[in-house]
Structure P
Amino acid sequence: AEGVDYTRTQWYPKMAVYDEDGWHPDPYVAREFYGEYGVFDVTINIDYNYKLGGTGVLMSPEVWQKTGETDGVSSYELVPNKKSKRTWKFHAENVHDFAWAADPEYIRTSTAGPGGMEINFFYLPGSWKDNWVKLPPYTVSFFRLMNEKFGTYAYPQFSVIQGGDGGMEYPMCTMLKGTGKLDGLVGVMVHESAHNWFYGMLGTNENQYPWMDEGFTSFAEEEVLNVLMEKNEENPHKGAYRNYFFLVQQNEVEPMSTPADYFDHNRTYGISSYSRGQMFLAQLRYIIGDETFNKGMLKYYEVWRFKHPDPQDFLRVMEEVSGIQLDWYLNFWMNTSKTIDYAIEGVENDGRLHTMVSLKREGSMPMPLVLEVKLKSGGTRYYQVPLLSMYGSRNDMPALQEWPWTNPVHKVRLEIPFRDIEEITIDPLEFMADVKRENNDWKE
């Protein structure tokens, strides 16, 4: 597509993974991947005028000659060759797949990324060329932000390649559709490149847990784009919540534990894997707090890089860094289709210096609550109402009385005079997947 001569992906017989669950000879049906890590030494003999990019480090750099540099971006052309064929050699370590693309018309540029890594770009000339010329600084910033939030990229190079059809992730590279607007190109670059953390360097069994790659990648994508594109949204994941609420309204929610290839509907697979997986992390951050969550994501990468973690492995890391029991959250969100709905039933005076707030769980999935209390003086206070089953609470705001999740109604006492309170809201930033938000607010 788009005139690219060769986009070589899923092009050789891959070795099945053997792990604690046995062999995984799952056929690829254009959804998810699971492969074992190894060392790839690949030699490609192709017509002399073809330009190649893909997985691995080029071990035959003599094929290129530098022709110029502008704003830190170098341009390259092939070294003239009188032979009919040219040999390309690539080496890659700790990867579970190998992909490459080739076209005689490719423009190749490169720039330095964080830590001295090389970032390469391969694209065709034409009306969309200007977008690709503008892409390098966005890509450098992407890697910087991902390194800070999710762990340092482990490989010496990455290639962004016009592959001609949509977008797809592969180790150390991504194949992208080359047309469209700049913000669209940046967006798909961010998503597909972020896969190199969760699909690539962590390597979860995506056939069994597609949400641990697609969802975690979508979470990272929105976090990065919120900074990169200067959106500055307090909750950049609202699109995922809208998708989930649509699925609830259509009564098509299936447990997120459903393997990737076995959902009843394609859109259910998409929303469960991409949106609900993204929401899993957004809600987890709401439960344990921003700073703790950020530490946990870095620790997860540090501990499980190249080791194929599963949901329990991720959970143990987050419990360790937070000091909070989280098995209830994983079980409800992953293994059931139960929904969340909390309400403020009433607010009343409780003596001269205190206020009593009556809360009700109307949904079937328990969650801790964040209460925002706006004062008539103009101040705002935040509290967490933890679940008893958490055996802990966030460390960045005061905790109120724990809620035994089996109790549908719970009362909490605020050490604020009733007369001083203007408004109380459950989950003001809407990080909790509450299906009926209109009962989340009380005003005097």
Structure Q
Amino acid sequence: MPKMKAAMAAVLVMEKEGITQAFGVPGAAINPLYAQLRERQTIAHVLARHVEGASHMAEGYTRAKAGNIGVCIGTSGPAGTDMITGLYSAIADSIPILCITGQAPRARMYKEDFQAVDIESISKPVTKWSPGPVLIDLPIDVQMAEIEFDIDTYEPLPVYKPAATRKQIEKALDMLTASSKPLIVAGGGIINADASELLVELAELTGVPVIPTLMAWGAIPDDHPLMAGMVGLQTSHRYGNATMLASDFVLGIGNRWANRHTGSIEVYTQGRKFVHVDIEPTQIGRVFNPDLGIVSDAKIALELFVQVARERKAAGALKDYATWAERCAERKKLMQRKTHFDNVPIKPQRVYEEMNAAFGRDTVYVSTIGLSQIAGAQFLHVYGPRQWINCGQAGPLGWTIPAALGVVAADPTKTVVGLSGDYDFQFLVEELAVGAQFRLPY
């Protein structure tokens, strides 16, 4: 069996897992891995100015394209702790990234070695196996160890995805059909599963309007007749909130019922039944108990929903929701916020109106939190999946600049626009130099 350094084996495994891009900052305890990366020349590397910035670049890279896995690399000690905010941002939205840290030699752990911190224990609350971020801590003596390893015999493990059953889907459609004013709430799990086309197909088959969460904005185009608007406290549409309050049934797919979407749980749930589909079992019933919970990958569930809905439509067994959909569309037409102001100095609403006019339908917007993000969600238009890239649940300041660099690294041909407030901009402003050095414009 071939012999090699463990660091080389790690690089070969990453190659076979489809990794082609990494972001990071070298340092003594991780330099053996960097040496093997340099020898192989198969994984491109963007040198960040701050390890937290590198972690956000990795997240932006993952979010930009289905199947991408962003990789962040740093040395021991502070590099690992700098990654924690990035790991938290990723786990909060179920975004897979891989963080790799160097570490002191195993024999020196817990013996006051320089920059030797128990990063495994520190990172446990913000890492998981799937779907989400993972941190691998590599002691320097492990990286340099000579091992026997044959990459030709290595094969990636299949990803486990829980699947809905046909009976569960039929029950959910029975409940939907029994309602008069149903809605589909589309969550970020639909984007993560690359299932937006199936969502639109289900909506069109059933005639049921769609309320995307902020994490799923773009899963159905803004100008689609069945896009009923976003709901919530800040990043919402007036017509979306009005439609939610008028509904009597909600089918949630790949969403978490986060409070920025629901507002008051009592108001949100009163007078309507709920079906909740999510890949994560612990999400079912976490915020409130649905009338039916289904643990399933969003794409697998939507494939079954579409199949059963087609069969029922062919048999004439689907209810006609045209009148309800027309009322939702009417609210959308009549309850738009005003944007056309001629005031001097210019009002923010007018800025976003001009952005809608200036940027094309394929523009990708990247933002974290703050008034710029809230106004963006209220006034901009998004027409496709992965065109609104936002760290929805964690919302760390400083995220926008590096995340946008990761998005551009994933596809330099796209028009990428960062929406950043003053403090978000200043937190990791040094990463602008990375964009200049590596020619990642946005």
Out of P, Q, which one gives 0.30 for FRET efficiency 1/(1 + (r/R0)^6) of positions 185 and 257 (r between Cβ atoms, R0 = 30 Å, to 0.05) as computed from the coordinates? P
Taking 1.9 as the value of distance in nm of label points 7 Å out along Cα→Cβ at positions 217 and 425 derived from one of the structures shown (P, Q), identify that structure. Q
Structures P, Q, by percent of Cα pairs over 30 Å apart, for residues 57-304 alone: label with the highest value: Q
Assuming -11500 is helix-only ellipticity at 222 nm (-39500 (n - 2.57) for each DSSP H run of 4 or more, over all residues; to 500) as calculated from a single structure, say which of P, Q it is. Q
Mean count of other Cβ atoms within 10 Å over residues 225-232 from the coordinates reads 14.0; which among P, Q: P
For which of P, Q does relative contact order in percent (Cα under 8 Å, 6 or more apart), calculated from the coordinates, equal 11? P
With mean count of other Cβ atoms within 10 Å over residues 17-24 computed for every candidate in P, Q, 11.5 is reproduced by structure P
Of structures P, Q, which gives 1.20 when Rg/Rh (Cα atoms, Kirkwood Rh), for residues 105-232 alone is computed from the coordinates? Q
FRET efficiency 1/(1 + (r/R0)^6) of positions 113 and 289 (r between Cβ atoms, R0 = 41 Å, to 0.05) - highest-scoring structure of P, Q: P
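Coordinate-derived values only; no laboratory data. Since this is a predicted model, take the numbers as computed values, not measurements. Cβ atoms are built from the backbone, for glycine too; each structure is taken alone.
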